[in-house]
1. Assuming 13.2, 43 is Rg and Dmax of the Cα atoms in Å, for residues 303-382 alone as calculated from a single structure, say which of P, Q it is.
2. To test your reading of the models, identify which of P, Q gives 4 for relative contact order in percent (Cα under 8 Å, 6 or more apart) when calculated.
3. Just checking, which of P, Q has the largest value of distance in nm of label points 7 Å out along Cα→Cβ at positions 63 and 287?
4. For the read-out distance in nm of label points 7 Å out along Cα→Cβ at positions 535 and 583, a value of 1.2 was computed from one structure; give its label from P, Q.
5. One of P, Q was used to compute helix-only ellipticity at 222 nm (-39500 (n - 2.57) for each DSSP H run of 4 or more, over all residues; to 500), and the answer was -10500. Which one was it?
6. Please compute mean count of other Cβ atoms within 10 Å over residues 127-134 for structures P, Q and give me the label with the greatest value.
7. Could you figure out which one of P, Q the value 3, 14, 21, 23, 20, 13, 5, 2, 0 for P(r) over Cα pairs in 10 Å bins from 0, in percent was computed from?
Structure P
Amino acid sequence: MMLKGTFCLVACAFALLTLNATCGFGQNLDADTKFRLAEGLERSGELERAAAIYRELYLQNPANVVYFENLDRVLVQLKRYDDAITMITGRLAGLPHDVSLLALLGSVYYQAGREQDAGDEWEKIIAIDPKNAGLYRTVANVLIENRLLDKAAETYRRGRNAVGDQRLFTLELSQVLIATMDYGNATKELLSWLDLNPAQLAFVESRMASFTAKPDGRQSAIEAVREALRQNEDPRRWELLGWLYLEGYDFEHAFEAYRMLDKLAGRSGGALYDFAERTVKAGAYEIAARAYQEAIAAPLPSVRLPPARYGYANALRDLALRTDSLRGPFAGVDSEGQASSDFLGKALNAYRAVIENHPHSEYSARSWYAIADIQEGKLFDVNSALTSLMQASSELQGDGMFRQQILLKTGELWLLKGDTVRAAQQYRAVASTPSAPPDQLDEANFCLAELDFFAGHFAEVTQRLASITVNLKADYANDALELEAFLTGNAMSPPDAMKEYAQAALKARQRHNSEAIGQFQHVVAAYPNAPLADDAMMRVGELQAQSGKFAEAALTYQDVLSRFKENSTLLDRAQFRIGELEQYGLHDPQKAVAAYEKLLSDFPRSVFLGEARKRIRQLRGEAL
C-alpha cells in the first residue's frame, strides 16, 4: 500500500510540474485528466489538493453528480462540514424535494454535531408523502448508516402505522433489533415474516442463528415463540421452537416440540423421525432411540419404516458404546458393564427386527453386519460373527462399497480364527478391486502388510506400506506410519527377536492374551539389549490390563521405567499408563494424581501432558 501511495504522489507531482512548466495549472487541461488527477491525490491522502480540483470541476459542471459526490466525500473527510452543507443546500435550491440530497444533508448535519438540524432534514423526506413506505425506508437506512439504530427502529414502526400495514419492514426491523440485542422483538418480527412466507422456515432459522448461540438470545427467542404459540399453535412455530431447543442441546424440550409438530401437522411420525435423525448426529442416543420408537409406533409410512427401525437399532448400539467409553479405557474388563450389556442386548433384538420385517434389503444386510460387529467386538464370538457376515453378504443386492466392507470384516474374522490364508484372500479381493474407494484400498493394503509382519516378512511390509504413507491425510496413514516407525526403530534388533515379537503380536491380535504375554516376556528375557525389548514389555503391560490384571500391569510399566530409563522413548507412555491404571483399573484417585503429576515433572515435552492435566483436574473435581 505504501508503494502504491508513493507512486500516486510521484505521478501527481510529475503531472503538476509538467502543467506548471507549460501553461499554468488548470489551463488547457481536459476534465477527465483533472478528475483522474484528483482521484490520485485523494488515494494518496492529499485531500486538500483533491478537494480543490473536485471543486473546480464541480463549478464548471454543476450538473455532474459524480463531481458533486466526490467533492462532498472529501469535504466530509476534511471535516469541512460548513462547506459541504453550503454545497448541498445550494444544489437543493433547484431540487427542493430530492430525497437523496435531503438524506445526505441530514447526514452531514449529524456528523457536524447539529443533530436537531439533521432530524429536521430527515423529517422533510417523510413530509413529502407521509404514506409512502419507501420514504420511511430511505430515512431508516440513513439512520442506520449513522448508527442511530433505535431511531431507525422507531422510523420503521412509524412507517407501519402511517401506511396502515403492520407487515411492512419485518426483515429490516428484525435486523436492526438484532443489532441492538433486542432478540425477543427481533424474533417476533421474524415470526411475522414466517407467517407471510410459510416456506421460508430455513431462511428464518438462518437469520436467528446470528444470535441463538448466545444463551440470553436463545432464551429470548424461545419465550417469543412460546408467546406466539399461545395465540396460534401453527406447526411451523412448533418446528421453530424445536430447532431453538436443539440449538441449546435441550433435547427433552425439543422432543416435546417435535411431538406437537407431528401431531398438528399430521406428519404420521415423520417429524419424530426427522428429530431422531438430528439427535443421533448430536450424540443424544437415548432420546433418539425413544424418538425412533414413537415414530415407528405412529406409525410411519411403510417406506420410512426400514430406515427408522435400523436407526433405532444403531442408536441403542451407540448408546452402549458410549456407556462403555464413559467408564474409561478398561470398560468390558471390569464388572460394571451391566448397563451397556443391556443396551447391546436391546440393539441385537432391534437389528433382528429389521431383518425379520425387511428381508433381502440393504437394511437387513447392514443389520447382519452390525450384529457381526457386536458379536466379534463385544461378545468375542468369532464363529457367530462369521455366520452373520455370510448372511449379510447373501442379503446384499448388487456390489459396491458395502460389499467391500463385508470382505474386509470377514478377513479380520479369519485372522482372529488363525486362518491367515483365508484372511489374505479377503483382503486381496478388496485390494484388487479398481472401483473400491481409496480408504478401503488403504485398509486392505494395511491389513495385508500386517499379515506380512506377523509372518516375519518385514521387507514386504515396508513395500506395501509405501502406497499408504504417500497421503498423510488418509485414514490408515497413521497406522501405516506407526508400523513403519516400529520397523525402522528396531531394524538393529536380531532377526529372531523380531520374528518372535511378530508371532506374539499375532497371538495378541487373536486375543490369546496368556500365550502372547508369555512370548513377549520371553523376547525380553532372551534379548534384553535388543531395541525392541522395551516395546515387548509395554505390550505385556497392555495385555495384562486388557485381562483385568491391573496391579500386575502397573508393576510391568514401572519395570519399563526402571529397566530402560537410559534409552527408551516409551517412558512417558509407561508413566501415563500407570496413572490410567490407578484411575480406571485400581480406582485409587490419589495414586492416579501422583502418577500424572510425575509425568508432568519428569517428561515436560510428552505428548500426554494435555490429557494428564485434564485428568488431574477431573480427579480433583475442578472445572475442565
Structure Q
Amino acid sequence: MFTKLTRNLLLSTTIALLPTLSYACESDEMKSTESGFIFKIVAGSDKIAAYTDTSASEEAYPLELLQPYFVICEDNDYYKITDLQTDSVDEAESGNVGYVSIDQVYAWTTREALSFSEIAFLEDRPEIVAWDDEGILDKFMETGNAKLHAPAFKENLEATRMRERSTRPYPVLGSQEKLLRKTAKKRVYNVLLPAAITPAARIEMKDDEVAIAEKALRSATILLVFDATASMGPFATATAKAIAEGITALDPAVRDNSEMGFLFYRDEGDAEKLVQVPPMSLSDAGNALGKAADFMSGGGDPAEPILDAMYFASNIYDWKQAGRRIIVAVLNDDAKTSTIGTLDVEGRVPTGLDVVSISRDLYDKNIPVLAVQAGPNAGANLISVLQTMADETGGEIIAWEAGLKPRDVTGGLVNLMTTAAGEAIAKGNDALEALKFDLAGHASIPLEVLDGEMLERLRAAGIDFNIDPGDGGVLVREGFVLENNDLLSPEIQIDKETLINLINLYSVLATVGVDEEAMLQSISEAIAAIAGEDYDPEEPIEAIIEKRLGIQFRSDLLNFDLNFLPAMVPAERLAYTKRIQEAADILSQYLEANQTEFDEQIAVWMPIAVLP
C-alpha cells in the first residue's frame, strides 16, 4: 500500500540530490485547497529536508515530524513551503522558507487533527493503536476480534512520554462513522502516524564531535526557581547548608558533571522582581545560595507569581550548554493560579497561562519539576499548583507535612536533586556505552538507547548528526484510528472569520416568522460567506460547508438542501430551529470565551465537540 512512498522516503537523500532545473515559483497568494483553505503538508519521515531552491544542492532546514508546513506555491516536482501559518505571502516568506520534493510529503487535506487528551499525560494508560488496512479494520469492526484482525501500529508509550514531538497532534485526512459489532456507532479517523523506529537505526556523528556528545549526555543542570521574598531567608540558608553537606557524599561522577543555576523571584510589587544566575558547580551553588539568603526581601502578597517564573525558566533562562535539564520549584505560603505577565520587565511572559499550560510546556521540553513547599503554611492554591507541575512533568513533590522539621525538607530537597541528576547521568553513561566506531573511525550510537530529550541535548550542543534508519526509520504513514476520546481528542483549526460566519449561518437558519423568499435569501448569503458565490444550491448545506472548511460535522443537523425548510410544517420548523439556535449559542460562547486567542492567532485549535 505504501511501498512506493516508503521507498522514496528512505531514499530521500539520494532523491533530493538528483539534478533538476533551479528556479523559483512566485505567487501573490498562498496555495489553497480546492475547498479554499491554505494547503499544508507533513514530512514523510525524519530525514526530509527543505532546500534553498529546486536544485536541492543546499539544505535550508530539516522538517520536523508531524509539524505542518504551509505551501506558498508549487514548482513542478517541488512545493515552496514556510513554517508560518498566514494568509499573506509576504509574511509567509519572513519565516523559514524552502523547497521540498512533493513525493516526500503528505498533503494534510483537512483542518482536523487528533490531539492527546488529559489522560495521555498520565503514566498508566493503554497505547494508541491503528490499522493500516481499511479491510482488516472493517473485519475488526464486524467481529470485535483484535487477535484475528489486529492493528498494524501500536504506540510506544515510553517513546511518547520522552519524545517531545509526540504531543503534536495526528493530522486527520478524513473520517467516517462505522458500526462496531453492528450496534455501536464509532467514528474512524484516517490519520498520519509516526511508524516505529527499527533497532538497527543509528545516529552518526563526526569524529571530533564525540567528546561534545559525551559531555552533553553525561551531565545534568539543575535550576532552582526560588521564592526570594523576605520570609524565605532562613530556608535558603538551611538549603545552602544541606547542599554543602550533600555534595560531599555524592559520587564524583555526579558531582563533577552536575551544575546548578538560580532564578530568584519576588512579588509583582517588589522593585527587583526576577534575578537569574547562570549555572555553576554544585559547591559554588551552595555558597551562592547562602549569600543570596542575606538579600532576600520584599513580599507581602502571600500568593507568589511562581508560574511566571516557571515560564521564564522554561523559555527564557539561559541554560548555557546544559545537560539534562531539571527544575526545582521552591515556594512558601501560596501561588497565583495564572501568569500575571509583569514579573519579567521586558514583557516576555504572556498573561493568563494556567498551571496546566505551564506544565505542558515543561513536559514538551522534557523538563521534570521537583516541587518543594518551603514552609508549614499553605494557601488555597499552593499544593494544587506544585502537585500539578510535579505530576504532569514526571517529577516529585515534597509537601510540608505535620511534624516535619526544616532540615527534613531541605535534606529531602537535596536528595531529590542529586538523585535526579545521578539518574540522568547514569542513563547518559548507558547510552555512551553503546557508542561504536566503524573501520573508518566514524562514530554512531543506536537510536534505541536515545530518547527525544537526549537527541535534543545533542542538537543543543551543536552536533549536526544524521540518522541512519537501517531497514526502516521514523516514517510517517497513513493509518486508521478508532475514536477513543479518553486518549485522543478531535480538534479543528479554525479562524475567527470562519467561526463568525458559521455562527451567522446557524443564527439565520434558526430564524422563524419571516417570509419564505427573505428567509432563503438570507440563508443563501450566509452560505456564500463561507463557501463562495459559486456553490451548488442543490447540494446539502452540510456537504457544501464541510468541503469548504475541511471538516466533518458530528451530526446531520445541516444535512438538507435549501428547499427543505419551506416544506416543513410549523411544529417541525420550531423543533428544528430550537436545535439550530442551541448550536449557534454553543459556538458563540466558545468564541466569546476564547476571544483573546482568536485575536492573537490566525487560527485556533477548537474541540470538534463544540461543532454540532
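Bear in mind that the values in this text are calculations on the coordinates, not laboratory data. Predicted model, so just to flag it, every value in this text is computed and none were measured. Cβ atoms are built from the backbone, for glycine too; each structure is taken alone.
1. Only one of P, Q returns 13.2, 43 for Rg and Dmax of the Cα atoms in Å, for residues 303-382 alone, namely P.
2. Computed on structure P.
3. That would be structure P.
4. Q
5. On the way: P: -24000; Q: -10500.
Structure of origin is Q.
6. Top value of mean count of other Cβ atoms within 10 Å over residues 127-134 goes to structure Q.
7. Working: P: 3, 11, 14, 15, 14, 11, 11, 11, 7, 2, 0; Q: 3, 14, 21, 23, 20, 13, 5, 2, 0.
The structure behind it is Q.
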